[in-house]
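These are the structures, in structure tokens.
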Structure I
Amino acid sequence: MALARLVVLFEDRDMLVVDKPAGVHTAPLHAGDQGTLLGMVIEAYPEVAGLQGRKAAEPGLVNRLDRETSGCVVVARTAAAFSALLEIFAADGASKRYTAACAEPDHAAEGTLSVESRFAPYGPGRRMVRVILPEEKSKRLAQAATRETYRTEARILATGSGRTLLSACITKGFRHQVRAHLSFIGYPIFGDPLYGVAVPPTFPARMYLHAARIEMPHPVSGAAMVVESPEPPEFKALFAVR
């Protein structure tokens, strides 16, 4: 899938925050993969290709989103900024806020919802993660789980017609964290093929999870930064009842 254009939310000589559409890979999964967000970044900012990455195919890439998730992705433009950004993220210095459209649970909830857990891989091909709560006593699960715990805090923005719009915030992130945590507490995301439920009829098919905001210090100046990605139109249609 090719991108029509690259949407840049923030740019200076040190770094970028770009807006990833749903349905596009953040970076190549295999050599020669085309139509990725990072490929579009490198086409517009060739200097990124010369940087190191967490993986060889991910030069300058600081964070990544699942293919069907949209929103804020951070990319470094210099080696110094890349190193500093990795340190910021590793120290939980970047707060990431997601918007999620979920099925309304049977139980009523108000205020802030939170869950903290470790994760263990499971399912066919170990593609999914299982939430392992701190009180879990199973030795088998405990041995397979991550050493660190990961926390997601969410609050309800809107409800109606069997739908709930949530704002979910994390600092330290793990694969599928928001998706698995929201499903675990009774709010499965619409269009999530692993943890969620089907999208309501007549609405666009996608996973309704959007990386809406990132807040962190600038990697060079240290100045506080807040970058936001606009809510996709599909979300507005889904919650036109608001």
Structure II
Amino acid sequence: MSTIHHLNVGCADATVIKTATATFLVDTHGIDSYTSLLPANKRLRGVVVTHQHQDHYSGLDYLRRNGYEIDCLIYSPYERRYNDASVTRDEWDEFNSHKDYFARRGTKLYAPYRQADVSEPFWDTNGVQFRILGPAKHVARRDTRELHDGCLVVHTTVNSRKCLFTGDASDMNLQYVSDNTSNFCNDILHASHHGSINGACLDFVKKCNADYTVVSTMSGVYDNVPHPTAMQRYRTYTNKKVYRTDTDGTITWNA
């Protein structure tokens, strides 16, 4: 049996996907508190870092210091602008240090934009399919871009379950996905930006047709996160249940 674990890591993101033959991470914050979910042989088949903010990539430091190997690292294709306020220079350099370290150890690196044909998986391996729905190249590379415009939006299929990971994707990023993709969720939505109103794009939330929404968050860290309007949108347009990791804890699905 395969499992998907949306971890309770505060106002941050980390998910572990386990199959009979492999383990994958989608974002990595706080992974050191969930080592029982990591493989005993310390080999991860794939790690997806939706974007280069510390609350999404920080677990790479733990993996690096503790001798884990990563077959493939998939990360945002964002190109940082001069004096880019959307991501600090320290974050940018720290992520690249980790990326380069794993590359020297044989990790394959991929920084993809939205696939030209999303009907076929970007990566199909060990019982998991990954499709890159965002960011569209023109959105991620516009002159006034910010990091969340370049955040990966990843549709993942694990046997009978589907999960759409949105990291901290911006409204513009998600609007393009919504306007140019059919049937892009229909099961579990991992909501953008910890329940912020920035990332709760109304058209996107409606068209997800999610049965379940998971909001990885913690109240009191940032003002209006999670945002009441965003949470109301998720409750209104989620067919069955909205989960919050700060109140429901880690959410685990069998697949």
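Upon calculation of semi-axes √(5λ) of the Cα gyration tensor in Å from the atomic coordinates, which of the structures I, II produces 24, 21, 19? Walk me through the intermediate numbers first.
Values: I: 29, 22, 18; II: 24, 21, 19.
Working through the options, I get structure II.
Give the label, chosen from I, II, of the structure having the highest value of mean count of other Cβ atoms within 10 Å over residues 55-62.
II
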Test item: helix-only ellipticity at 222 nm (-39500 (n - 2.57) for each DSSP H run of 4 or more, over all residues; to 500) calculated as -4500, pick one of I, II
I
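A short reminder: the numbers here are calculations on the coordinates, not readings from a lab. In this text the structure is predicted, and so the values were computed from the model without any measurement. Cβ atoms are built from the backbone, for glycine too; each structure is taken alone.
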